[in-house]
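Just below sit the structures, each encoded as structure tokens.
Rule-based calculations on the coordinates, nothing more; no lab input. In this text, all values refer to a predicted model and were calculated from it rather than measured experimentally. Cβ atoms are built from the backbone, for glycine too; each structure is taken alone.
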Structure I
Amino acid sequence: MDGSKGIERSVNSMNVLDRFKLDGRRALITGGSKGLGETIATALAQAGADVVLVARNADQVESAAKKIASSTGRKALALAGDVTLAADVERIAASAAERLGPIDILVNNAGINIRGSITELKEEDFDAVLAVNLKAPWLMARALAPGMCERRWGRVINLGSILSVIAIAGRAPYASAKAGVLNLTKVMALEWAAQGVTANAICPGPFATEMNLPLLNDPAKYQAFLAKIPMGRWGELHELAGAALFLASDASSFVTGSALFVDGGWTAQ
């Protein structure tokens, strides 16, 4: 028997669109109460996953969960907590497993940005940005990845940035954290590849999120950013949903340790 023909039949036995389905999967999204986190959570629920939204503000995360459950028909659990605190992370992981089931997909989306020159920034500014953007993804993955490895299937998606690979003046804490996220993702990929768990990063360019309001509300800064984007516009939140679904699904089963840039061509220059 020709082995290559057997492989070909196996590969072609499933419709490619079926590989994007998340039926029976459970996803946890940090920073899930608004913006990019809510967009990703909605996309994963639309693909069939039950979702856990995590954010500090209990009212906001409850509202987002109710909206997603209503619009998708999937279970959506809201958990309030601080993902920079190990005790809170352990509580969140345990509560999610107890109330929804073992988590298969982790999206580390929570993030903050404090802008300012290196000499102007305070020590607590630097610490705060690194805690949310870099320490929290490690804490969340440390809590949830062992279960994924035991079940031999899992997806960890970390939110990087174009500032994972380029620098902009006045962004020392954020650029440092996001550069760290990229290498943290690669370490995760190497440590868990043999257990069927992938780890990848999504690296967005400028998107109209609450974090970027200082730029959106300043015409000069807005135009300066626009000039660096070959596509000539900022991204829209829905344009990140497909990237997240790909990395969360079986469609990306041979992709790990990678960064997917969704930036209108900025980093191609």
Structure II
Amino acid sequence: MVRGMSVLDTFRLDGKRALVTGGAKGLGRVIAGALAEAGADVAVVSRTASESERAALEIAAQTGRRTCYSVADVTKSDEVSAMIEQVQGDLGPIDILVNNAGINTRGLTQDLSEEDFDAVVAVNLKAPFLCSRLLGPQMCERGWGRVINLGSILSVVAIAGRAPYCSAKAGVANLTRVLALEWAQQGVTVNAICPGPFGTDMNKPLLEDPEKYRSFVSKIPMGRWGELNEIAGSAVFLASDAASFVTGSMLYVDGGWTAQ
């Protein structure tokens, strides 16, 4: 705990500025809103201008924090550079980076194309690398920063038909550890949130298939899928001074799946 602060105060993010990729909907939208509720100014980034703008305006109206939005394909280094320049021009230096953007393509390995594999790895693994390598060193120069990557239970367990996603999310886990080691003495922590099944747009094919839904629930000791709001606390914790001695960690928010 930071000296002179109450334990609840250490969770506050007043004066901080956060950037959330894939922040217009799903878990990213919840995380962006939660960081703003805790006091941070927030930049929402996605590939769709209308969705990003709507999310940013909603968050500003709900929390009273400054927000902005940007449109970028975070798998492309030139677009990442331009996006970061724009966001920091709008809000100021970014203190908290949440690498949330993600996609999934399901299918047996022999039925997947090279393009399928490359696309999933690019969004889920390459994009966090591109964003972190630009913002992390800037945080180090200022002596404080938080990088939060979105891993998955599939960072450590496998499911048939998920070769690209499992490969990418396993990579996210070790990217998190490497960056944590590189920046540990410069005031920057790097951690990953690893969700289990949540009711996001990405998981609609599973939610709408009763058999697949039941199969997933049978693996969750708590007997249900996660509610979107249940990701918020973990994000605020890892972004805050409450987690000042936590780095290189994977925080599983999965109803007990990986405890088995």
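The table below lists the values:
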quantity: Comparison of I, II - label where mean projected area of the Cα convex hull in nm² is highest; calculated: I
quantity: Test item: FRET efficiency 1/(1 + (r/R0)^6) of positions 67 and 227 (r between Cβ atoms, R0 = 35 Å, to 0.05) calculated as 0.45, pick one of I, II; calculated: I
quantity: Parent structure of the calculated result 3.3, given that distance in nm of label points 7 Å out along Cα→Cβ at positions 19 and 219 is the read-out and I, II the choices; calculated: II
quantity: Which entry (I, II) yields the derived value 1.19 for Cα Rg over 2.2 N^0.38 Å, for residues 147-250 alone; calculated: II
quantity: Read-out distance in nm of label points 7 Å out along Cα→Cβ at positions 107 and 139, computed value 3.6, structure in I, II; calculated: II
